[in-house]
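**Q** In structure tokens below, several structures.
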Structure P
Amino acid sequence: MQDAARAACVSYAFKRSWRCYPNLAFDMITLGIDIESCGEDEIARNFTSKVDHILKNRPCIATKTLEIVFRYYNIDVCNIDSWFQTAVTPGIEELTVELSSNSGRYYNFPWSLLANESGNSIQYLNLARCAFSPTGGLCFKCLTRLDLSDVHITGDQLGSLLQNSFALQRMQLKCCNKIICLKIPFHLQQLRYLDVFDGSTLLRVIEVEAPNLSNFQFMGHRQVQLSLAVGLQFKKFDLSFPGAVSYVCSAFPPSLRYVAALSLGSWREMIDTPVLPSKFLHLKHLSVDLQAMTFPPTYDYCSLISLFDASPSLETLVMNVLQKKMLHKSVVGDTTHLRQMPGHRHDSPKTVKIIGFSFAKSLVELTCHIIENTTSLEGLTLDTTRGHPSYNCLTNNIGKCMLLHGDFMVEVHKGLLAIRTYIEPKVPSRVKLNVVEPCRRCHDQPLIIC
């Protein structure tokens, strides 16, 4: 009886403290909902019943953080509007709403709830797979981070949201496909990080006037027009879309002169890399991703030399040139001499890594050029595999590789032959050469399609 009495006291104390807890997180795991034993409608009803019960028995105290993550959202069952009415109170600091529904119907977030004192205290707003259509009256004076993923919001509506967000430091927009022109206004003077992932082809223009933006990332299915304010000094700049390498080298925004880390990704680089009109004076880390399902055989990898020559402070270079099928002119069996490409000598690069190294003649010529013209080089990695993190294959139940098929293995062997013939003899003793090749199991397989 004494133990039971103590347990009752502890339970009462715990119950009272829990009801006053300011942080609420509602998701499938937290609420202990079993998705294996019931259908989607029942899951939605169970989720709704538990959240209703929790909020009903919770006293009217201030909520600091509210998180609702539910991938079986049903607009006819879930009482989300009433949950917000109860839990979104003045003083709330973080709000996360991630909803998904098989019906394709988006939840229309009641933005008017944040058009009062509740919005004044919000520091972090994270919305996913819902509609957010503010028309004015929002004042997010404490908002420091904004994440919108697959949110139905237009450029003008986003402008209304940002109108008074003077404290914003970080913003991420992912698959907000109704935005055609993205404007980052000048008054966002605290903004340092901007990530934009365009899942459609509707976004045309990105205008950046925020004066202290230092980290920018854009990934999309098509090229966009970048309008960058004069005076911006980027430290990290990432672009990934068809033709990104040529775009940066030909347009070359003046603000990139100060960038320290540059990442360029393109899967449709149809023309050779043009000569840059200026230089990346402070660039230390460069990543160039040219991997493609099929790459145009006319592309000359040696045209990238102009990009390296424009980076006098470069220390680290990573290239991904992985192709599904190599269509370039082969160095194996070619009787002509390798080209001696003109270019500057470099005394800064220390490490160079090429993923998807092949027997393309221009790629071999580029590698030789780097070796011969880089006096500071300490390590060179040539990865002939598909860049798997463990450098090991994945095998099926009969022991055959599921990543490196027979055709690809033929190309790998030719790439290794090119390295032994043309690369290894040129590598100085001070440079550590690391050749990454398939595991022994892959080497031992017959060269046929698995």
Structure Q
Amino acid sequence: MVTAKTLQLNIDNMTSDGQGVARLGRDVYFVPGALPGEQVTVRLDGRRKKVWMTRLVSIEQPAADRVIPDCPHYQRCGGCDLQHLAYPAQVNFKQQRVEREFSRQGLVVLEWAPPITAEPWGYRRKARLGVRFSKDKQRNFLGFREAASEHLTNIDRCPVLPAFPALDWMRWRDGISTLQGRDRITQIEVVAADNALALVFRILKPLSLADQQSLCSLAESLSADASLQLWLNPGRDEPSVCIFPQQPVELVHFVDEQPLKMQLSDFFQVNGPVNRAMVQQALAWLQPQKEDVIWDLFAGHGNFSMPLARRCQHVSAVEVQADMVSSLQRQAESLALSLHAIEADLSNSGVLAHLPAPDKVLLDPPRAGAAALMQELNARKVSQVLYVSCDAATLARDLSTLAAAGYQIEKAGIMDMFPQTHHVETMVLLSYRDKCRG
């Protein structure tokens, strides 16, 4: 012990969200930024649910996998929590995390696929930065929230975003500070499509024409190597308006061999290369046949639905957001694909009862999982289910329900959609025992 409020600890494990874990007697300590095998000095930061929360003061003995974070804002920004861990070790940590969650539920995986990875920097195609005007300091802050705080960390660059000159946040911060309505901008959302870069400014009140012209002039000076678009979003369910250029191109990104049209509000996977590899693996595992009836649940804007519809004639794409459903149906019709887009809230039971019985089901639910659908899948005894998840714990919970009803896990594999963070994506292929392999 160093003082009454600091301790020296030996880190022996990591939590599922990447914090170091230490034990001293009967006490357990969580240490953000610490790695297994390290000896560290920490400051106590209160106790929650029988666990001591701490702040890392110094590292007395670093782990072999520790690296110097690439981002100059790492210690303050709350965005990427594993930059201090070498990338191969990050992937290994995520693999072990998923396997641990499966083990807790007694799940057996017949085959683990190699992890899907890509370049660990410059990958993020969508992000939202906060903008705040400080009356006390008479200047703007632009960046991400600090860890465990509502305060913004000013950033000049973000190494997980694409390296476009237009993403020079110091220039944008300085430019916003000169506006008459500098206190009206609350957020800037980055949408990096495959054919253009869009910046969406969320505003509390309309900006003057002079302010809009100032933003357009800055955009023009920064748009050397990208088709930059500038949009204003007033919120309150009102549509965004493009102020630069006068005739913006329609945003698209490639999922497979065909471009998929995007709306600014669409949910889409932030990592393009990993997403394309994920879609190809899903197709390889599910092996859609021309005559198959396939459900794509939580379909979004068609990440899986469109590639499936290019390979079989009966795809039902179910999504809760009406604008995504309409966009997906229009795209399918324009390409003469046999896809039926359906608006339904999949957290309610019975919403799929009217659909034709599926041969195969693909689901990609939000973090909360798809507990409400498990009874439906169990009752239908679907030949194959492909489950894509962004949360290992809710995935394991849902898989245990399917396993108890007669499904077995044929294959599973992680996909590192979010390098430098503790988040992990997982794909699982299940077969109903009575129908699989003859």
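**Q** Could you tell me which structure in P, Q was used to calculate volume of the Cα convex hull per residue in Å³, for residues 99-274 alone as 108?
**A** Details: P: 108; Q: 166.
Going label by label, the one that fits is P.
**Q** With distance in nm of label points 7 Å out along Cα→Cβ at positions 267 and 371 computed per structure, which member of P, Q shows the largest figure? Spell out each step's value before the answer.
**A** Details: P: 3.2; Q: 1.8.
Between P, Q, the highest calculated value is found for P.
**Q** As an exercise: percent of Cα pairs over 31 Å apart, calculated from one structure in P, Q, equals 57. Which structure is it?
**A** P
**Q** Now for a different question. As an exercise: log10 I(q)/I(0) by the Debye sum over Cα atoms at q = 0.16, 0.19, 0.27 Å⁻¹, for residues 283-354 alone, calculated from one structure in P, Q, equals -0.71, -0.94, -1.26. Which structure is it?
**A** That value comes from structure P.
**Q** Relative contact order in percent (Cα under 8 Å, 6 or more apart) was computed and gave 6; which structure, P, Q, did it come from?
**A** Numbers: P: 6; Q: 13.
It must be structure P, since only it matches.
**Q** Say we calculate distance in nm of label points 7 Å out along Cα→Cβ at positions 11 and 339 for every structure; which of P, Q gives the highest result?
**A** Across P, Q, distance in nm of label points 7 Å out along Cα→Cβ at positions 11 and 339 peaks for P.
**Q** Right, next: Using the calculated result 5.3 for distance in nm of label points 7 Å out along Cα→Cβ at positions 163 and 363, pick out the matching structure from P, Q. Kindly include the intermediate steps, with their values, before the conclusion.
**A** Details: P: 5.3; Q: 4.2.
Of the structures listed, the value fits P.
**Q** Sticking with this one: Of the structures labelled P, Q, one was used to calculate distance in nm of label points 7 Å out along Cα→Cβ at positions 35 and 51, giving 2.1. Name it. Write down the numbers at each step before the final one.
**A** On the way: P: 1.5; Q: 2.1.
The read-out was computed on structure Q.
Every read-out reported here was derived from the displayed coordinates using simple, explicitly stated rules and does not represent laboratory data. Just so it is clear, the structure is predicted and the values come from calculations on it, not from any experiment. Cβ atoms are built from the backbone, for glycine too; each structure is taken alone.
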